[in-house]
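Read through the structures below before going on.
FYI, it's all coordinate maths here, none of it is from the lab. Model, not experiment: these values are computed from the prediction.
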Structure P
Amino acid sequence: MRNASVPFLVVPCPDSQGNAIIIDSSGEILKTHLRNNFSSFTSPVMQLLEKDLNALPIQADLRESLIYCLLSSFSEEQSPVFQLYLADDIQWDAAYRLSDDEDVAAVQYKSIEALIHYLQGDWVCLGPNNAQTLEEMQQKKMDYVPDSILLKITEITTDFSQEKIYAVELLQNIFGGIHLSMIVLWISNLIDSETLIKSSFLLSCFKQEPENPQFSKSEIHDIQAFSLKLDAFRKVLFLT
């Protein structure tokens, strides 16, 4: 939590080539989510973190910053080994399980045009997946996402750094765990941040009128504000 209106500051590390730390209003080194000292990172990365933290409300939890969540975890994990579980998670991906309502489905379909284009004819629309596990899916004889789709999604994650792999899990938690393919495309810089957020709204049916493709002024404001945060977060992913 920020404890004063004085902003966080980036301080270069004299004994580390190009690295910097962040100090708080009392001159103390920024703490991780486990209350240990934050590691140093390159100055461009720390400048993005500094800007993100200083944009938070005074009483906000620092974990509201995606950049903070990422770098805090990597401050604590010196040799992290995060993994993707694409074959499992993709079975609940809403991009392949559109609404039964044709009007809603039409809008949802439009929101994933970039994914459909990337899959080049392999995209399918399956029935809803209300199972809790893969075993339950098998027992209920539910349709699985085809291997051809899994292969193409896997292809663009083969060179993912540990930071990008962690980001998949972090964003799945934020977006409800049913947007795997669109998240992967976003991390790979194949779609922009507004496209990801709008698709999330529509695929989740969070929008009050999902059949209406027009967003309200309030929704547009929130989308634009969060897009800026996502843009900064993605910059960090490519700098680390």
Structure Q
Amino acid sequence: MKKQSLPVLPWTWTWCALDGRPLRPLELFLSRKFSFVYLAVIWAIWFGWGLGPEHECIDLGARLKCVGGLWPEEVFSDPLKFLVGIIVAPWFHNSWEHILFVSMGFMIFVQSFEVRTGSIKTILLFFSTIALAGILVALAMNLGEVLWPDSNLIEQGMGRNWMGGSAGFFGIIGASTHQSKSRAIVPLLAIIFEVWNSIQIGNSPFTSSAHMVSLLYGYLAWGWWTGAWKKES
């Protein structure tokens, strides 16, 4: 695809092909298998177990949801469990606002990326983004605890688990920059939205940091993977 033929906003209606043609149900599912399966599973988990606990994992009913979260201290104390959490955590959410936010991200950004690039590449980028952001932010929290042991912010970050797929779809947004005519408009919109989210919703600085790390990683990783920078030069 030539650069001149790229859209400014590389997003597609959920029910359509790239050319805007409405798809039949089977065609629609096959074009966005990962997006639809992910949405079905997270809502099944939500209605089956409810919200995932942020702080305590005492009762037996919460055990699966506790495994389904990234605990920052475990990057050192139990790295195997932390690595398992990287795979499991994206499927759990801790509030209605959280799961709706992630669902909307999938309905707009992830499915648009998947219909252009395929399910396998989307899955690899999504989970590798979560892995990188989760590890880097957990390391930053642990370092912060050593440098500023009395910090309430660090204590709050270390004292809860982290879950959901938002870091993954921020990575997808970063990658979709290469599917736009403009290299500025997509990340700029994402950054503006994250600033608004922090001010209006009160997102944790660690959440915003994970989103921005993911955005940058998606842009860099997809540019390297597809050779987009070589094509532009």
Structure R
Amino acid sequence: MEVSKSLRDTLLQLLATVMIPLSVAGTGLYYTRWQQNLNDLKTMIELVSDQNPEKRKYGVAMFEYLLKNDKVPVEFVAAQLAYANSSSDKELLPLMEQALTKASAENTKVETTFRQALERLPSRVFVHTQDDKQRSCVRTLIGKMKDTDATGLVVPGFARATWAGEGHELRVFLASDLPRAGDLAKMFSDVGLKLQVKDLSSDQTAAAKARPNTFELWFGTDPVPASCG
């Protein structure tokens, strides 16, 4: 029994002697990789925000590379898209979205990250109007919304379009965006514009091309609400 106990103690000491250096080495390797990832993210952010357009392109390329290798947390993706969305360089946002799309093709985790990041940004609502009165109405209505509502959406562009519908529609292309579509319809309803949410997510062709958190507002032939002035 005494010999067995002594042997056990010796084995435990040997194990501790081996494991301590391994633990220290593992911790050091983890810290080194963490520091490198942090440096890579810092370099990417500096390049993307540089005044030189060529450096910005290098930054987007680095962004794509880091995405493919699971090195960009969703918080950084959201921050970069928000920066690109407000940048004076109108090519930056499309380039970053293209990088995300390419990275998604190689790393399926990126698709989820992309969607989560877009959900943190203001909803994009492309507006289709039949005349200038309807276009002016949209601006007036957004101006009447609560600040918290108005900052939650952005209108990237207007298009002139005529269609046979009478009512005004908010078109949604992804099933995951249906709850947000309901929120947007209520926001417009609160300032006087009744919108019918039209679910087009069953159209696989349209859904495949759709960007998450993006909608289309189509004005019909019904008159604009009195709240438009």
If log10 I(q)/I(0) by the Debye sum over Cα atoms at q = 0.07 Å⁻¹ is calculated for P, Q, R, the one returning -0.37 is structure R
Re P(r) over Cα pairs in 10 Å bins from 0, in percent, for residues 97-168 alone: value 16, 35, 40, 9 computed from one entry in P, Q, R; matching entry is structure P
